[in-house]
Every structure is written in C-alpha cells, then in structure tokens.
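Computed from the coordinates by the stated procedures, all read-outs in this text should not be read as laboratory data. Here the structure is a predicted model, which is why all the values come from computation and not from measurement. Cβ atoms are built from the backbone, for glycine too; each structure is taken alone.
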Structure I
C-alpha cells in the first residue's frame, strides 16, 4: 500500500455531489474518503453545504431531516457532521455547516454596512464570491487536537444538483476550480448509474471505506490532485478498521435495547444515540437489537 504526500502547500479540495436523487449516500462516501485519506497520513476537514434558506438546523422538526447534531461550540447542524466527526475523529465547528440562509445573511449584513459601496448586490458575483470565500476560510481552520492546518477539505453539496436552491453553489464551485487551480480541486459524483468505482449495498457502512480502498481510490485522488505517493505509511488504522468491520458482521450474541422517545418512528431522529449504542455493543462483542 501507499502513502500520499502533498507536493505543495495548497489545501486540496474534494467536492462530493449527487444526481437527481437525494439521500443516496453522499455523506457516507464523503466520510469514507476522509477515513482513507487520514489513514494515508493526511489531516482532513469536512464542510457540509445545505442549500435551504434556514440559518441552521436548530429549529427543524426531526421529521424533516432527522436529528439535529450539536457540535462542541454549540452549533446546531445537519446530522452528516456527526458522521464526519465519528469517521474522521475530528472536532468540527458551526462554520463547517454552510446554508443558503447563512450566506445570504452574511451578504446582506455586508450590504447594510456599505461594504459594497452602493453597488447592486447580485447572486453573481456577490453570493458566489461569498460562498468561495467561506469555503477557503473554513478549510484552513484546524479540526485536530494539535491545532495543525488541514491538508485536504472534503465538501459535501447537499440536496440534488437540479434544485433551484443549489444553483448558486454549483456556479460558485464552477468558478472555484479556476480560483484554486485544477491540481487542487476534484469532484466525486455519487449516483445510481454505474461509475468508474461502483459501491454496492453492504452489510454495514463501515465496509464502505474498505471497498473504496480496494478500488484504489487513493491512487486516483493522488493522480487527480497531483499528490506524490510514497511506500512508507502506517497501515495500522486501516487494519483496525477492517478488524472492526469484520467483527461487526459476524457477531451472534445479541443484546436487546429499547429506545423510548417522541420521534422514534423516524430512523434518523436519534442517530447519534443509536451510533453510540452500536459502538458500545461492538466493543463488548455483542450484536445490537433495537426495539
């Protein structure tokens, strides 16, 4: 196996998009790519973009988007950021979740202060510029305990590409690829149609990083982002990950736990609680049965 080392000091950006169907697994693919890159020795951060007009997820009903994940700094965000934290072992911030509401509020506040010097404020260039500036700023914020700057930023564009709400973000990233140069930016598109890398249904989501690595996605990303490969990286993280995955798939001794809550009928309403129970029972070599 190979270790990837950056050939320059620029942050590399990986944009993960979906097709015309939402909820297809962009979050898991983003988290899995991040896990593989961290195993190669990189510092990885994540940004989730939600094109809705809401400022944040704090006022959402769980029936709309599942649980509201609360970050260490008090930010109320989409549950995908919880997946990022669990997969990547990082501490994200409220600004790692971008919404249309946040962007428009930021631009309107600048307009009210007179920062645009009386110009007509428009989606292009003002909104699209604000999106690009936000991404560049947040990508540099440390999410590791040692406070070191990330090497790679994985950006998940939520919703579907055809949504009207997504159009400013799509245009912003069209411009962004020229802003940061081709060697520092690539797009991973997640779709139901067969692609170069096919990810079939699996027994557990922990197998997704292993499938991607078997398809040599790290080599592809190294080629696409102009990263240099070396033969000296520590395989311990992926070995532990494989062991965890295989143990989770062969557990037979069951433990039954009942969750009592107001929104229990919706699968994602208590996602973090369910994940914590899965992790605890796996540590105890038990198969979790939720009732």
Structure II
C-alpha cells in the first residue's frame, strides 16, 4: 500500500455492538490500522497479534517487528495510563520489546487526525512515571501502575504517518524510522538516557541553529539528571557527535550546529546531487 492510499475514515459501525467506550475505540482503531498501516521499519504488511498477547497488537510479516497500538478520541493527555510499572521498566531494558503506535481521531467526523509510531528504545526512565500503589481496599491492593509522559518523548522519536490529517509519504516514513535506529543497539538505559536528554534540550531551544556554548548552559541540569557523571561537558560533546553520526544534527563549524530532526538536510543534499547530474 502507498502512503497516499491511506483512508483517514474510520469504520465506526464496527464498535456499535460494544457497550464499553474503551472497547469501541480499540475495535475501530485496530481495524483501521490493519487496513491502512504498513511497517515503518521495512514497509512490510502488518498482521494482527494473537488475542492473548498483552502488549502485541500487530506484527510485521516481513521483518517481524512488533507494535502495540494506543488510541483515543480527541487528543492524548500528557500522562497516558499504562500497565504495571515494573513490567514497563523491564520492557524498556529489552530493546526487542514491541514498539508503539499512537492514534487519535475526531469522534464527530470519525476521521483519524494523527497516527505516529515511537520505538521503545526512544523511551527512558523519565518517560515512565510511577503511580501510587492501589489502596488496601482495591481489588488489586498494592498494585503499582505507570503513566507514559507524552511530552518527554523527543520529536525525533515520533514517526508520523498522519499529522493533523495530512498523510505523509511512505518513503519519508520509512526513512525517518531508519534514522532512529542508532539507539536500537544501546541496551543500557542510562546511556540511552543521555542521548534522549540531549535531544530534549535541543528541541527545547526551539531554534534551527544552536551553539555548543548554549548546550553548556544546561550543564547543571544534566548533572542533576546524571549525578554519577562528573564530566558533563565532554559527555555533551560526545552526545552531539552521536547525533551527528545519526544525521539528526549537522555541524556548521566554529561550535555551531543545525537541528535536522525531519531529515530535510539529507533530502536537500540528495536533490542537489540529482540536480548536478
């Protein structure tokens, strides 16, 4: 299926026989995903997961990448309830765990408004918030759940298929996912955390270009986040090099960098090469 063939209309009739709102949302969003979405890792066809698979909703028939779908009407709140805290933390430590799909839709028109994928390796401890244990009177007394803190997920880790009802090109979706893969082979949560924290800082600057000196301004913040590291400035420089190698930032010379989260620099260079040919 081509990305441009994605039909944003949900089949809301599929959920009419369910009394639970959560069940209705799940049924219609899973049906839409199965009909419209391809694997962002390889472009392969997605198949439904087994019904008893707790966090596995879809599997790629080609590369066997797994995905868990989360969907809601309107927009996601900043804190999205999830399962058991310890289970989620174990999931973050296992880079082969299922990745995430997030879907939002407009209930009046039954149109998908946003659909994006997030690789599990783009989550760290600060994205997963531990909730208070359930009270002794609760059926599952003492159980500890968690929330996914959505605004802690770096923009570079959100691979959109549909953004504000605009369908993105298939090739751009796969390329953007490929550019996240440099973190896939880093099993250490703290090491990944450094990279993600630097990404968040760059994103918070809200500018296209930034300087090394500006990054040094966050030294105290990073020291609080990583108290065991006594060499924060060298670590900042190391992480900027990691992001350069991944193509997420570009070095402009004399301590200046440019953010490249959308891959526009690579596309521009490829366009120039074709033009010169």
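Here are some notes:
- Structures I, II were shown, and FRET efficiency 1/(1 + (r/R0)^6) of positions 38 and 158 (r between Cβ atoms, R0 = 25 Å, to 0.05) at 0.90 was computed from II.
- Comparison of I, II by distance in nm of label points 7 Å out along Cα→Cβ at positions 62 and 86 - largest value held by: II
- Taking mean count of other Cβ atoms within 10 Å over residues 110-117 as the criterion, the top structure among I, II is II, with the largest value.
- The greatest value of relative contact order in percent (Cα under 8 Å, 6 or more apart) among structures I, II is that of I.
- When Kirkwood radius over Cα pairs in Å, for residues 46-101 alone is calculated for each of the structures I, II, the largest result comes from II.
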